[in-house]
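Okay, got some structures for you below.
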Structure P
Amino acid sequence: MQHIGTYCNVYKNDIVLSIKAEITGREGWAPDGEISQVAFFHRQALPSMKRTTRLRIHDAFEGNIGTLSVVEQPA
């Protein structure tokens, strides 16, 4: 496992840890109240999303490691 970054939204009391890991198995999954569907997208064809989510995905694609991002107020 490799640590890509820690992303903090202070105004929301929210911390996200982003890691790179290898999938070694999978159990069944069903939509729930937090995630309604799962899909894979090409980097240039990502759907609309929050700026902070896009930042985490960008860091992963760029191979960044150890990133620390702190947002103190909404954009």
Structure Q
Amino acid sequence: MDNQVREEIVEWISKPENKEILETLKLIKEASKSKDWHNDLSARDKNSIKKGMDDHRQGKTLTNREFWEKHA
């Protein structure tokens, strides 16, 4: 990254009125360190997600209204 751009960003986020930006950057930093939650799923859960995605691609879905009309 260009040093001038880096310096401008550091100066920008260092201003006291940019607390929200700092919180957002902190969340981005923490998210970049976290591992992929998908790797922790069981085979059963992964298969269930795959089936749901396949159903969606095949148009086997209901709108919220259709679901509640059918199950209410």
Structure R
Amino acid sequence: MEIERRRPAHQQTVGAGAFEERVVEVHEATEEPVVNKTAAVTEEVVVRREDTERIETVRDTVRKEEVDIERDTDRR
């Protein structure tokens, strides 16, 4: 058990039964936080697109690859 807070006592004297032996029951409870996310539509956005054209010249070295395929014609 953990002390949550302390506060000063309002009484200056202790009563006659303060030091008698007795049983005190304390029920302990725990809390578990529950976190959920939900999607909600708040606004809509309208988007306009402008078409533009452009011409580009691209220069680069192109590699050439050759593949040899051997077929097994005797196999059936």
*distance in nm of label points 7 Å out along Cα→Cβ at positions 6 and 62 - highest-scoring structure of P, Q, R*: R
*asked:* For distance in nm of label points 7 Å out along Cα→Cβ at positions 38 and 54, which structure out of P, Q, R has the highest calculated value?
replied: R
_Structure from which -21000 was derived, helix-only ellipticity at 222 nm (-39500 (n - 2.57) for each DSSP H run of 4 or more, over all residues; to 500), options P, Q, R_ = Q
*Hey, percent of Cα pairs over 21 Å apart derived from one of P, Q, R reads 80; which structure?*
R
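No value in this document is a laboratory result; all are computed from the given coordinates. Since the model is a prediction, treat every value here as computed from it, not as a measurement. Cβ atoms are built from the backbone, for glycine too; each structure is taken alone.
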